1. Once mean count of other Cβ atoms within 10 Å over residues 19-26 is calculated for all of P, Q, which comes out largest?
2. Comparing structures P, Q by distance in nm of label points 7 Å out along Cα→Cβ at positions 107 and 171, which one has the largest value?
3. Comparing P, Q, where is distance in nm of label points 7 Å out along Cα→Cβ at positions 11 and 115 highest?
4. From P, Q, which structure was FRET efficiency 1/(1 + (r/R0)^6) of positions 91 and 123 (r between Cβ atoms, R0 = 35 Å, to 0.05) = 0.30 calculated on?
5. When you work out relative contact order in percent (Cα under 8 Å, 6 or more apart) for each of the structures P, Q, which one comes out largest?
6. Suppose mean projected area of the Cα convex hull in nm² works out to 13.6; of P, Q, which structure was it derived from?
7. On Rg/Rh (Cα atoms, Kirkwood Rh), for residues 59-138 alone, which of the structures labelled P, Q is highest?
8. Out of P, Q, which one gives -0.40, -0.52, -1.50 for log10 I(q)/I(0) by the Debye sum over Cα atoms at q = 0.15, 0.17, 0.28 Å⁻¹, for residues 27-98 alone as computed from the coordinates?
Structure P
């Protein structure tokens, strides 16, 4: 994971800077999200890009074909061609994620991954969003929710490296550690 972040970061930053300069941040963001979704659904494409014996021109041709089929902007098309030619196309999903993080930082927004034992009600969702926003110095919080049947109760929130464990599992583990410690 760290290797993919290190490889993807400079490309995502450069694309973000160009997209801002050309006022195409929203368009490029949507296009990268579509591309990341496609790569999620067709992992064989990512596997193709990761093969070191596939020549760079072949990878570039496939990347440009993807760009054509997705009908992306010239900036995104050129970016895909460059990334494929440089042998980094297998990091496109990570680049899309980092690009979105940079856009979010521009507008004062964070994405929180929330795992809950049961689905949140709209009132619970809004209360959690508000509390997280205050804890994160007034940032706008977007929740990405998943129901985790493995949790006994409560929730676990991840915002970057910040983790809030309000789960029953976490509380029991904490209690167990305190009792074992004496």
Structure Q
């Protein structure tokens, strides 16, 4: 009977030297990039960041389910409140930002979801010169067809702000508090 032939699992010396050289090159490259950090914006400029999640109104008055229809649904599919029983497309959301009376941004956001029935998410970064500025913002549901003016929901923020060089002003939105500066 002959002894089983086992291959040597130890890597050869040239392979070990190659691995060490590759490891040294990657380490040197990371060290070189760490010495020169990347800056995302001009260090002498100020920044306004706007972040929001907004559940807009429905575009059309959709059909509401009767109590019998809701009772026929499986328990896990029943809406928890009457507002959640409605479905349909939501209206777009419009964000306007003015600094010192001149428009800086006016953008329309489409609601998420396959049927545009989900919340609207938005994030914007706006650069401006450092100093004191008059900031005017509004976040509103776009006018739905056949919707009266008072049915439109609108949140506004008008404030005098002082932003230094390299600083960022964060403006957040919540349904309860509206637009607020952090």
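The numbers here are math on the coordinates, done by the rules we state, and not lab data. Source: prediction; values computed, not measured. Cβ atoms are built from the backbone, for glycine too; each structure is taken alone.
1. Going through P, Q one by one, mean count of other Cβ atoms within 10 Å over residues 19-26 is largest in P.
2. P
3. Q
4. P
5. Greatest value across P, Q: structure Q.
6. Structure P accounts for this read-out.
7. Q
8. P
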